[in-house]
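In what follows, structures are represented as structure tokens.
Readers should treat all values here as calculations from the given coordinates under stated rules, not as data from a laboratory. If you're wondering where the values come from, they're calculated on a predicted model, not measured in any experiment. Cβ atoms are built from the backbone, for glycine too; each structure is taken alone.
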Structure 1
């Protein structure tokens with residue numbers, strides 16, 4: 001595995017020059033970090049005089065509105081292709097660059113990796129059993145986002161990029177740091193400054209995050225009517241409390257991946273919640289889980305047990321099943337893997353009603 005950013009820049013440049021076709025892919029249901037890092041790498045490939053393609057296999061209607069705005073605006077500047085088109089183009093001289101995930105089950109080409117001459121992974125999430133086998137990978141858990149890593153690559157190689165790409169990369173960092181409230185280092189702020197100096201507009205980036213009213217109502221209803229909270233420690237003064245949100249009245253309802261992320265984020269705004277899981281269908285028979293936490297529960301470790309992944313405070317995953325409540329039960333049983341050994345875990349967590357939560 002590549003150990004530092006300088007080595008990443010060198011190795012990535014060599015691999016790009018060693019291949020004539022370069023395919024770039026992010027995780028399914030792309031978010032700002034995933035699509036922005038793919039676009040940043042696309043610019044790098046162009047600078048090396050190679051032919052890049054971004055593989056995007058999601059139906060437009062299922063893509064989060066903010067990301068769809070980026071894609072609609074960028075159609076004429078980037079070569080977006082779907083999985084089938086990619087497989088028709090790939091040959092023995094092709095390189096696949098995977099951005100913002102290291103898991104096979106999180107990309108549409110997960111079962112087709114052997115068709116590429118080489119696979120290169122750039123990510124900031126925990127590895128696990130489903131991690132993509134790759135001769136060259138850079139996975140930095142210290143980075144706030146893949147957009148941060150990609151910006152450092154572009155800057156170090158002195159590769160030019162437009163103010164639009166600067167905006168998208170800043171949006172990717174902002175998303176994964178919750179507007180620079182967590183998971184940041186001095187490097188994160190230095191990278192953000194570079195992006196602003198390269199034309200990123202903070203107001204434009206903030207507008208990408210504006211929530212539509214119908215989305216707000218849908219997520220609010222999901223939280224109010226579908227959340228239970230469980231205690232996972234014996235402490236009377238400071239118990240560990242974990243929330244689980246799903247549509248209990250209509251469990252087969254389909255939501256956007258972003259809806260679950262927003263629901264989990266919103267639950268973390270309540271007093272006393274140490275971790276939040278929101279789950280449900282994004283497609284028939286595909287359950288998505290979004291997980292968020294504070295400083296006491298490692299949701300990345302929990303999601304690794306569910307064949308997902310992520311960081312200590314932000315994680316997720318997908319499971320092919322039609323048993324939503326079975327997934328929730330399994331998730332509840334795995335919470336102990338995210339709680340440190342010095343916590344006193346209870347075998348039978350207590351259920352607390354959602355009405356008992358008080359806003360901060």
Structure 2
């Protein structure tokens with residue numbers, strides 16, 4: 001009971017920000033509720049410094065609810081459909097993820113960008129934007145300002161992709177009678193689900209394709225999302241090894257193992273078994289929506305814990321890293337599609 005009393009004020013504050021952000025995100029999907037919530041939280045913090053009594057609930061929301069969001073995300077994944085699509089898109093996904101992670105590591109060394117920011121930007125760019133950052137942050141013990149900075153970088157390139165990619169796809173000659181090529185491109189080269197949806201829906205509207213492109217892009221995107229599992233496990237292992245090499249005894253694999261990823265896998269398996277048994281995937285739609293809302297809620301908390309002035313001052317290098325990752329992923333996605341005769 002005391003834990004509830006301790007956290008309730010901060011949680012309610014986050015809800016006050018998250019609920020309107022959620023609805024605004026529905027109205028402006030290119031921006032999305034998560035970005036609106038994080039900005040609203042940061043602006044609130046500028047004018048309201050004394051949040052001591054709210055702090056425990058804000059921290060609870062930014063840490064625990066963020067993990068719950070990742071778990072619930074698993075209920076949106078029918079592994080049968082994902083694996084079927086993965087036969088075609090997996091080589092592209094592996095190459096784009098590898099490109100982004102290698103670029104972020106090289107730029108981390110070359111530009112002296114903090115390692116946690118580099119990891120979050122690299123993982124967010126390569127896998128699935130905010131969801132990947134949500135899964136990775138607790139594993140590497142990133143603070144809220146680092147998460148906010150990574151989300152901001154990802155958001156910027158999400159908006160650019162959603163606006164420019166349909167025009168770019170037409171310019172380079174994607175097939176306009178089918179959503180196949182652009183769907184694979186959007187699913188592998190755009191960071192966040194909201195922007196994947198926006199770009200693919202625009203292509204469908206441009207060429208009267210119904211939902212062909214959208215269906216393809218979202219399924220490819222879900223296949224990318226599975227990369228959360230090996231990435232978080234590898235990062236947990238690396239953090240434990242580094243702590244051991246530095247003589248730190250307080251960090252063990254058991255302490256930082258991302259158990260919520262196991263729950264994410266379990267949720268995916270439940271969904272897959274249910275769908276294979278004849279239950280409609282629409283049954284899990286409310287849980288998927290709750291997952292998205294939890295991310296918005298957690299972003300409100302992260303915004304409340306973020307110094308926007310400091311964020312702007314230190315944001316140059318991560319933005320350059322994000323640009324390089326985005327350009328690299330785009331180029332590799334197009335190259336792989338060309339080599340595989342999809343485009």
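One of 1, 2 was used to calculate semi-axes √(5λ) of the Cα gyration tensor in Å, giving 35, 21, 20; which?
Details: 1: 35, 21, 20; 2: 31, 23, 21.
The read-out comes from structure 1.
1, 2: which one has helix-only ellipticity at 222 nm (-39500 (n - 2.57) for each DSSP H run of 4 or more, over all residues; to 500), as calculated, at -26000? Could the numbers behind the result be given before it?
Values: 1: -11000; 2: -26000.
Considering all the candidates, the number was obtained from 2.
Work out which structure the value 14 belongs to, where relative contact order in percent (Cα under 8 Å, 6 or more apart) was derived from one of 1, 2.
On the way: 1: 14; 2: 35.
Checking each candidate, the match is 1.
Compute distance in nm of label points 7 Å out along Cα→Cβ at positions 189 and 301 for each of 1, 2 and report the one that scores greatest.
Values: 1: 3.0; 2: 3.7.
If we compare distance in nm of label points 7 Å out along Cα→Cβ at positions 189 and 301 over 1, 2, the biggest value is for 2.
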